[in-house]
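Below you'll find the structures, each written out as structure tokens.
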Structure I
Amino acid sequence: MWAQQDFTPEVIVIDGASTDGTREWLERNRTRLGALVSEPDDGVYVAMNKGVALARSEWVLFLGADDVVADGTTLAEVASHLRSTDAGVVVGEAVYQDNRIYRLASAPHPLARNFVHHQGAFYRRSLFHEQGSFDPTLRVMADYDFNLRLWRKGLRFQPINLRVARCGQNGISDRGHWRGYREEIAIRHRYFSGWKCWLWDIGSVVRFVRKKVVVMFR
């Protein structure tokens, strides 16, 4: 879908040394890419950090292997918002194959859970130099850690009424593994005192159990 956009983006592809023909296809289309890296890496956030390091555009959007830009006019529509905002992060909708829709709440509660889905979020690239990159020791929820870092610094997250991405199910944060919820709890305690966290920690456990049931019956 990125190749069909009215607006021509800088496309950075980080391929984890795939062996299914993806790397060969990318090599054949390399002239349409800003950069291509195909090598083993230690997790999705290591790959995302590599992408940021190679990017030259003012804004970055992160899409996984099963994610696509919503339609052919999406980036052109977003570009007009990006040119006129002073926000650090601009967030549209991300919709999953099972019709779950995630958008930025008008008054997000950062203690509750990750409040930004990166597939629908455009980040100023400079933020990764000013505030640090994704923490590679976190395998599932490093974007929550990064979003909390920005929120604590007073960065503005701006919602826009636009569908940005369509996402596949069963991504790393959508599989219902305990590690993601455990990281969510640990990240919460990085930025808030324990007495503020305990109720939300219980909520994380409840959501884990509920997710396991949902995944079981998919």
Structure II
Amino acid sequence: MVDVLYNASKKCGVCEGKVAVTKVRSRLSMLKQDSDFCTYYKEVNPNYYGIFVCPHCGYAAQDIYFEETPIAVPVIQKFLESRKVNVDFSGKRTLEQAIATYKLAIFFGEMASMLPSRLGGLYLKLAWIYREGERREEEMQALEHALQCYEQSFLKEKMPIGNMSELTVEYLCGELLRRTGKIDEALTYLGKVVANPNAKNEKRIYEMAREAWHSAREELKEQA
């Protein structure tokens, strides 16, 4: 069987050094998907390799943005210039290494005032990795941060964001509220999706929102 991991060379967006990175081949066998889009694969968890880290300067970013020069590059360079760097995240990663890379990417993302939706995506994937490691408390904290970021994206960004429509972001906020125990607020978000006349144009999201809304209603009854 062909190894799903392979090596590539990228240029760091901060120091412009050449970086050896490990990537995942796109053809993976999906096993299932959670209601917040956390996807499980047979071969490997691709989220483990979603962050590239520069061994020269220490900068970390999501793979698709790693070679971009951040707007706040002078701030990042000033922070890094007096620090010794001794990191190498190439090759096969453990769960702990994957967590460390996301924490680094979030740190630099916050330093660079990254778009809320991008930051939310980092927190959401970090939560999924915590879920795999059965670290529920840390998963809930990461989901809370993801929720805050996505709610901010409604105020600061034009929809759609990335590959998510406005309805998808609205559904995701409702589902994250439900997962973090804020049932009343979750019902408000999910109810808006279900009642939206355009929702049936996005059948999968509509059905997921309906299912989540019913689950939230049941959870509310149990709390009474």
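Numbers below:
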item: Computed 13.6 for mean projected area of the Cα convex hull in nm² - originating structure among I, II; result: II
item: Among I, II, which structure scores highest (criterion: relative contact order in percent (Cα under 8 Å, 6 or more apart)); result: I
item: Winner on mean count of other Cβ atoms within 10 Å over residues 104-111 once structures I, II are ranked, highest first; result: II
item: Given -16500 for helix-only ellipticity at 222 nm (-39500 (n - 2.57) for each DSSP H run of 4 or more, over all residues; to 500), calculated: source structure among I, II; result: II
item: Value 12.8, 35, calculated as Rg and Dmax of the Cα atoms in Å, for residues 64-111 alone, assigned to which of I, II; result: I
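We did not get these values from a lab; they are worked out from the coordinates using the rules stated. Just so it is clear, the model here is predicted, and its values are computed rather than measured. Cβ atoms are built from the backbone, for glycine too; each structure is taken alone.
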